[in-house]
Each structure stands twice: as C-alpha cells, then as structure tokens.
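Have a look at these structures, which come just after this line.
Values in this text are rule-based calculations from the coordinates and carry no lab data. Everything numeric in this text was worked out from a predicted model, so none of it was measured. Cβ atoms are built from the backbone, for glycine too; each structure is taken alone.
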Structure P
Amino acid sequence: MPWLIERWLSGPVWIRIVSLVVITILLTLAAWFFVIHPQHSLTQQLVTGNQQANQKQTELRRKIWEIKSLEKSLLSISAPIFSVSQLVGQSNGQLLKWQPEEKQGVLEMLIPWEMLPIFFTRLAEYRVVSSHSFTITTQGEWLKLVLTMEFADEP
C-alpha cells in the first residue's frame, strides 16, 4: 500500500489531478444517492402529506362552522319559550309558588313522583334556563319540589 501512495505522489501531476477529480465526483455521487436524494424525497413526501392534512383540516373547519351555524338556527327555531304554567301543566303538577326575579326565579310545586323525570327533561329543553338547584321532599302522595333557576341572557 505505501508503494501505491508513493507512486501516486511521485507520478505526473495530471494523474494526481484526474484521480482527485474522479474521487471527488464519486464521493459527490455517493453522497447524492445515499444522503441527499433520500432526504429530498422524504421532504417532498412530508410536504405533500402536510398539504393534504391542511386541506382536510380546512374542510373540517368549514364543516364544523356549517354545523354550528345550523345548530344555532335549529336552537332558535326549536327551543320553546319558557312558561311556568305550561311546565307545571305538562308534568301534571300543582303550582304552589312562582317568584320570578330579573335573572332568577323560585318555583315551588307539587308533582307526582312518576312525573319527576319528565319534568326535568322538559326543563332541560328550555334554553333560557342556564342552571338550577332543587330540593325534593315528600308531601303525602306527592313530592314537593322547590326549584331555584338562573336564567340565561339570551331570549
């Protein structure tokens, strides 16, 4: 091996230049095929995948916006207007006291025990009632319900 290196170093200059150019070209091609080209194609695949993901995300955002606008319009159409007499009447109850205030109200009523789940289901249908607290006590064969409601700002 040392003999080849000595022969190369002591040989003509043009052989050294040509061999250095050939070695440089071979190293450049090897780097291109084994390092640069795979990284470049991986980058292209990632860019394409990112563009597709962005298109899907944009489409999903558009669909979500459509659903929200449709939901708002359906809520405004289908939400019943809050009426204490209708709520008590639908649950076969008896109104004892209704004390409305600006942002809240207190409802006392007698209700048959089997109608209690239906009462709370109907109460949940009203958009205007944002939260409530209640106490239930027995009153003979009926249940006495004291319900404190807070009203939402929207009509």
Structure Q
Amino acid sequence: MEITHILIDDANPAHRELSIYRTGEINRVRLTDNDYRTYGTLEISAHNHTALFHFDIVESLNELPFISETGHGLDSWDEAFLHHSQLEKMLSILREAEQKIDPEKQEKALLGWHGTPAAAAYWRTIDPQEFLSFLDKLITFVSETIEGNYDLEFIL
C-alpha cells in the first residue's frame, strides 16, 4: 500500500478544514466570578498547538491539577482550568521544557493518518524558533496572570 505524505500548509484553505488542524487559546479568568469573563487571551496557532503536544509540554503540564469537564486534565478537544495557586509551578515546567528544545533543529510531527479511501499521513513541520517565540509569550502571559491573581482557562 502506497501512503501519500501530506505536509500541512497553513495558507491552504483545504488544510485548515481538516479535523486534525487544531488551534486554541488560553484565557485569563477568575474562577470566583459569578459570570464568565475573560481578562486577556493568548491565541495558539495550529503550528504552536502541534508543538505543545510534540514537545510533550501538555503531558508535563498534566502534573498540575487541572479542572476539566471530562476529568482528563489538559487535553485536546477539551476545556480545562488551572487555579492561580498552580501558576508558579506551570512557569517552572515551561522553563524546563524551553531548555530542552534545540533552536536549530527543525522537526516533523505526525498529526494523523487514514487508510481509506486512499492511504495518507498528515505531517507538520515545526520551526523551533517560532515555537520558542510562542513559549516566551506564554511565559510572559502566565507571569502577568500571576501578578493579576487570575486563573487560566485552556481551550485546546
């Protein structure tokens, strides 16, 4: 069986329609608010969404006690909350992960595959510089969240 390898291109509208094309966001919230309100948002591009999983950052963050409807913690296709008391630990995990990423090594991540109607594997190239820039923004976002005594909501 011949497998077609498809490299995801963010500029291709057909690729953005694929179910494996995932983006997300992280919102500043207050779990004690009576109504849902956000106090700031950090968008997660499809590239950075893939990289968060590829570099095992989501898995490492699951050491923390996330609150989620499914009870699976921080996971794709779910909404999860993290109490402000856990944000210092989150920063430590992010900084540790940042040190493990080689800024010169481009990587490829397998996003998914199917066998029918034709065998295809979907890949994404991960630019380490782009992802490290996102991690820096995330660390700043979390630091500012700590200063404001906010909690975080993850929509992955």
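The table that follows gives values for the structure above.
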{"item": "Read-out P(r) over Cα pairs in 5 Å bins from 0, in percent, computed value 2, 7, 10, 10, 7, 6, 5, 4, 4, 4, 4, 4, 3, 3, 3, 3, 3, 3, 3, 4, 3, 3, 2, 0, structure in P, Q", "result": "P"}
{"item": "For 0.40 (FRET efficiency 1/(1 + (r/R0)^6) of positions 67 and 147 (r between Cβ atoms, R0 = 30 Å, to 0.05), calculated) the corresponding structure among P, Q", "result": "P"}
{"item": "Of the structures P, Q, the one that -0.92, -0.97 was derived from, the read-out being log10 I(q)/I(0) by the Debye sum over Cα atoms at q = 0.27, 0.29 Å⁻¹, for residues 51-98 alone", "result": "P"}
{"item": "Among P, Q, structure where helix-only ellipticity at 222 nm (-39500 (n - 2.57) for each DSSP H run of 4 or more, over all residues; to 500) as derived comes to -10000", "result": "Q"}
{"item": "Read-out relative contact order in percent (Cα under 8 Å, 6 or more apart), computed value 34, structure in P, Q", "result": "Q"}
{"item": "Top of P, Q by distance in nm of label points 7 Å out along Cα→Cβ at positions 3 and 35, largest first", "result": "Q"}
{"item": "Entry that produces 16.2 once mean count of other Cβ atoms within 10 Å over residues 59-66 is calculated, selected from P, Q", "result": "Q"}
